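Structures incoming, each one as structure tokens.
What follows is calculated from the coordinates using simple rules that are stated; it is not laboratory data. Model, not experiment: these values are computed from the prediction. Cβ atoms are built from the backbone, for glycine too; each structure is taken alone.
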Structure I
Amino acid sequence: MNRKTIVEAVKAISLAKGYSFFSTIKEQLPAQVTAYPALCLQPLQFRKMEGRKHGKITYSITLNMLAQAAKMNPSSYEERWAQMENDMLTMLAELSSNEKVIAIEQASLKGDYATLTSSGELSLTATAEVVTFF
């Protein structure tokens, strides 16, 4: 149930921010992404569980944020990454306010020139630990 809650929350948050949402493995991105900007949630990784009937479950999440860059001037990349970083941090903050989420920990962001699809985009990859309760 916690897994489904996280996926649904990330989807709702990304759509509200104007990002197309996809949930797939990184290798499937070229076939899945049909609109930009896009946010892809890779399959969650169960990290640990504490407690029996009540406790905490921690998942590792990886999010790939993509923005069209094929016609973008390379001097604009840093500005676009800054905007994407701000959007990602806002999305993680909104995820942390979900009623099932206790905390978002160890978040890291990495911008990249390497495209994840053949469309030529800028990407920002975020990883974090999402601590939930059951």
Structure II
Amino acid sequence: MEADTLRALLGGLITGTAGGFASTIVVLRVVTRSPDWWRRTSGQRFSLPLLGMIVTTGLLLAWTAMGLVLGAAYLQAESEWPVGGLGSPNRLFTLAVLVAVSSLLALGTIIRGRITVAMVQIAAIVSLAFGWVLPLLASAD
């Protein structure tokens, strides 16, 4: 495996895992502060800590997989258009991440009917992790 490929995939793995941990903190904070969740789980056979473990594992797996996919996408973007900008080694990749995150945030706002602090926090985590940190790790020598 080439060094560039290894750096991009390792960068995706690291940023995906870090993004998974950070978004887990946001999600668990929202769940534990919601009276509705406490009401739902009080009569159930599973506890809130068990739900936390399931959410943590799921988010870590999902974000890590997304990081690996985006690491491969970064390789493709870097091979086709290796122009830096926006504080990133690859302007096209960072711009694509920002457009995708903004679109998903807008869609979530439309579906939910309002924008929440947690939605903005997760959008910021994803933008920073995948838009800037991943390209910086992938291009580090």
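One of I, II was used to calculate FRET efficiency 1/(1 + (r/R0)^6) of positions 57 and 121 (r between Cβ atoms, R0 = 25 Å, to 0.05), giving 0.15; which? Corresponding structure: I. With relative contact order in percent (Cα under 8 Å, 6 or more apart) coming out at 41, pick the structure among I, II it was computed from. Structure of origin is II. Hey, Rg and Dmax of the Cα atoms in Å, for residues 33-88 alone derived from one of I, II reads 19.6, 56; which structure? Working through the options, I get structure II.
Assign the value -26500, calculated as helix-only ellipticity at 222 nm (-39500 (n - 2.57) for each DSSP H run of 4 or more, over all residues; to 500), to the correct structure from I, II. Only structure II yields this read-out. Assuming 2, 10, 17, 19, 17, 13, 9, 6, 4, 2, 1, 0 is P(r) over Cα pairs in 5 Å bins from 0, in percent as calculated from a single structure, say which of I, II it is. The read-out was computed on structure II.
I, II: which one has Rg and Dmax of the Cα atoms in Å, for residues 9-64 alone, as calculated, at 14.1, 43? Of the structures listed, the value fits I.
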